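Novice: What follows is a set of structures for review.
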Structure 1
Amino acid sequence: MGVKFRKEILRPVGPTPTRLPVNQAFSLAATHLFWTLPEHIRRFSARATPQVIAQRSGRLDTTLSPLAIWMFGYSFLAGREILLDFGAIKASDHAEDIELVLDCWNRCAAVSRTDGHQDNSEAGWANPYLPREIVRQLSTMLVPVDAEMRWVAEQFLAALESYTFIVNAEAYLGTIDSGPYPLSTNRLLIVRHFFDLTGRWYPWHDRAVEFPSPTCILAFTLDPEAFRTIKLSDRAALLTSPRDYWARIQELALVRLDRTRLEPLPFTDLDRLTRAAKKIEPRILAWFQAQTAYRTTLFCAQPWAVRPAAVVVPSDSCFDWKPAPAALELLSQYARDDTLAARWALERCLAPDRSSAFVPVEG
């Protein structure tokens, strides 16, 4: 896991944080997860198995995404690295909790996929996790595109990427890509799921509640012959070479969920959603700018904390998220120091003289 995590976080995905204290927020959330996930798992295991909860991730009407399951294990271990870096724990501490969390992650990851692997890099950089019936339904909704439609789709993808980034407090947590799903020799289906577009778990939900749809799906096809590589990263992001896949889309379908039923939307809704994203995004940023620096850090930590925790925590509990006291106490050491907040990454997980991001458990 340490080798794969190191490679993954060295690969840039999505926009770069520039306006919010993301280093402090992630460090707070990751240490919170280290202190709280073991107890959440113990309570959860009394009600259901990891296999049961992971089966929910095969649906489009859930926020339990492959990205959330991936983060569940890796964010927990990143939290341990932060605590080791600050001397709050030793490498021999909490071995039983680490075993518990990683066992839960391992079973959830394996069951949530259709191939038995833990992540995309193990499975040839692919994750065709959606059931065949959903793929079939999406494929029947596809329409061929021309140059103008590709341009509109490009504007939509750029606007929604920026919007979901801000809705999640400059965290790339609002979209997942899945596939490729072969439809024919020259048609690979990619499914991009934009979920929780109104930020329903977050205190700034009232600024985003006017977004026209709480979720939407863009399905599109690519010709594999037009690319050297088509990959799905471990963080469920489409990576292609050449990179401009949007200019090579063959067919597309914009879809919304009516409860559990897929419903195609008119092509004109791409422009409508683009305009809504551009209109609402500044409102969310203004909400953050009105907060104190300390409260902004707490708020920005919430997406990083609740997304992976939702694997084993009931959704209702995500609304009232509060950092673990031990994680909050440590925050005072790096709250005003961005370099110190990211030191765990620079001097441990990404240090040039190390091949693995994570320190082994001693003893």
Structure 2
Amino acid sequence: MKILVLASDKGGRFAPFIEEQIAALQACGVQIIRYGVTGHGIMGYLRELPALRRLIRAERPDIVHAHYGLSGLLANLQRLIPVVTTYHGSDINKPNILRLSKIAMRLSAHNIFVSARNVALALGEGAPSSDLKDFKDFKDLKEGATGKHTLLPCGVNLTDDQLASRSEARAVLGLEEHAQIVLFAGAFDNAVKDAPLAQEAVMKIAPNRSNDLKDPKDLKDLKEGAPRLQELRGFSRAEVNLWMCAANCLLLTSKTEGSPQVIKEAMACGCPIVSVDVGDVAERVSGLEGCYVVRTREPKDIAVALQKALAYEGKTNGRQRILEMGLSNDQVAERLMAIYQSLG
């Protein structure tokens, strides 16, 4: 089977989670062709159409798999090859982009959504109840195909380096054994990730820290006795795994998300998690000891959850949860293969 993967170009590569999905598909024997979109905005994407059509005529793939709504719209402007489009959250959560994504949904042979909330927003279906408390309650969510769409989050790789203990990882990174380290789930200067909210919650734990936060770079300034808020930015995959094994917990305070990879990556490493209730985080970690979903965006409520996570010893059972949910990249690749074959 030959699949043309179409997504935004990131310096000659796709986003890491797409690259990892491609590798898992190749391990299943799939031949992958790539088309990286270098244009920006709707007009930038539309200008790619002639080159895309030439590539399709030359390679004759069985399926085009587009990632994100704009890529799905571009892919569907050719009608020779069926298109599978995966929507990752930002293309659903932003109303101006959702309008374009909905055109791609109507044209695509199959649509993949990464969270139940995105299905609800995109298709007008009922969102999952916020009162669900246990993982077993989430098993009844529609995580299979219904009509032209499937709820299928992107998977994560499960690797041996994710098994390192906190002490082992800290020794490699040169970190103090008893330091309190909170990983911030993203870059400080990414407004969607809401670094000031994370900082304010940390300050509730360490009131001696300055309240005069002027700029995200100020988050790097530490004071004795305060938890260290570590930006997750500019690291390789191996380095991210080390930090997640070394940290006391991961903190996610995003304003919007689809199915945040960083949560599943932290689960794979057994890292405790504190997150606001965005995307599919509650679906992934509900009932998982050492992981806490905060239903408000109040710093004091986040701080309470952080204190619990900082006190948690050892690794969570997140890695096993990933397998139970079928969200290793190997498991996701098998489900993608079934979708592709259904369109053949």
Structure 3
Amino acid sequence: MGQSLRVLVVIPHLGGGGAERVAALVAGGLSKQKYDVHLGLVTQVSRDFSDLPPPVTVHMLGARRVRTAAIPLIRLIRRIKPDVILSGAAHLNFLVLLLRPLFPRKTRVLVRQDATVSSVLAFGDVPWYTPLLYRYLYRRADHIICQSRAMADDLARELPLARERIVVLPNPVDLEAIRASGRASGQAMACWLGPGPHLLAVGRLAREKGFDLLLEALVTVRERFPRADLIIAGAGPEEAALRGQCRSLGLERAVQLPGYVERPYIFYAGASLFVLSSRFEGMPNALLEAAAGGLPIVATPASGGVVELLRNRQKAWLTPDISAASLASALLKALDDLSAGRRFHRSFASAGASEVYPES
């Protein structure tokens, strides 16, 4: 057998958002017979690597922020001389591509684009120079990985890139972990506040995720389903604003904000619906995990990829536009369909498959 291909996956840290989780899954899932896998953690401070299989070699760069990681990243790359570098988060992509002229000449660089570029530039509240970074740095990548055809088409339109350099590769999900967590139904039901219906949302607490719209929609939902409650699993800059909105809307007893949850699928067994309320997205892993877990889904048309995934699917309801009113209407339609002669408890007993039980 020939020499293994040395792959360096670079992410800010473990235990972050969807981009970090995807990169960690890739690092842990590559064949150990074909690849010598290294994981570079730019800002990691703890040493809990329990989710990674032993063959993955972990390097902690010790930078305080991604933007200050240039020197330790160059040192790592020159020391291990990877054949391939995969950057797994948008702001890190810019740094890796900026430094590429300093890498060994044989090294190929792949970057994973984790959001729809046109939406990021239009609505993402990014610095004025971000379009320039995309335009002039992304051409240094050997390939750009997108999670859907719609994302790839959008990227090709927005940037002067040859379409053949853009690769569509759907995100991986840890199906076994989802099923194992789903079977812990007693623990999952204890997380909820009452008889339900129970709504679950997962994501960074930031404006683009549209959780403010979801809270407004929940007020309307509770007019028909007064015991409806909501868990929003995630952390981020909008937490204080969302808690204030809950108070102003009288939702303190109906909404839980538990912060960042490493495995949000522990909530699946008790959830009636998964809700994606985003203003814009790429292909969120939280949505893919909910679909893999068998949850009914209500979603906004936050990206072409989301629409591709859910259009004409059973137990999936897409809103016609991105607004609190449309979200409330879709939630009520979904709950009416699910609750007709049924209760909201769910079961993952059959190898992770879920279903709504008839009333007993």
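Read-outs throughout are calculated quantities, based only on the coordinates presented, and are distinct from any laboratory measurement. Note that the coordinates shown come from a computational prediction; the quantities given were computed from them, not determined experimentally. Cβ atoms are built from the backbone, for glycine too; each structure is taken alone.
Novice: Looking just at distance in nm of label points 7 Å out along Cα→Cβ at positions 12 and 260, which of the labels 1, 2, 3 belongs to the structure with the highest value? Walk me through the intermediate numbers first.
Specialist: Values: 1: 4.2; 2: 3.2; 3: 0.8.
Once distance in nm of label points 7 Å out along Cα→Cβ at positions 12 and 260 is tallied for 1, 2, 3, the winner is 1.
Novice: Suppose you compute distance in nm of label points 7 Å out along Cα→Cβ at positions 164 and 252 for every structure in 1, 2, 3: which one lands on 1.4? Don't jump to the answer; show the numbers that get you there.
Specialist: Numbers: 1: 1.4; 2: 2.3; 3: 6.3.
Value 1.4 for distance in nm of label points 7 Å out along Cα→Cβ at positions 164 and 252 corresponds to 1 out of 1, 2, 3.
Novice: Quick check for you: by FRET efficiency 1/(1 + (r/R0)^6) of positions 84 and 308 (r between Cβ atoms, R0 = 30 Å, to 0.05), which of 1, 2, 3 is greatest?
Specialist: 1
Novice: Matching task: 0.92 is the computed value of Rg/Rh (Cα atoms, Kirkwood Rh), for residues 276-331 alone. Pick the structure from 1, 2, 3. Walk me through the numbers before you get to the answer.
Specialist: Numbers: 1: 1.04; 2: 1.02; 3: 0.92.
This value belongs to structure 3.
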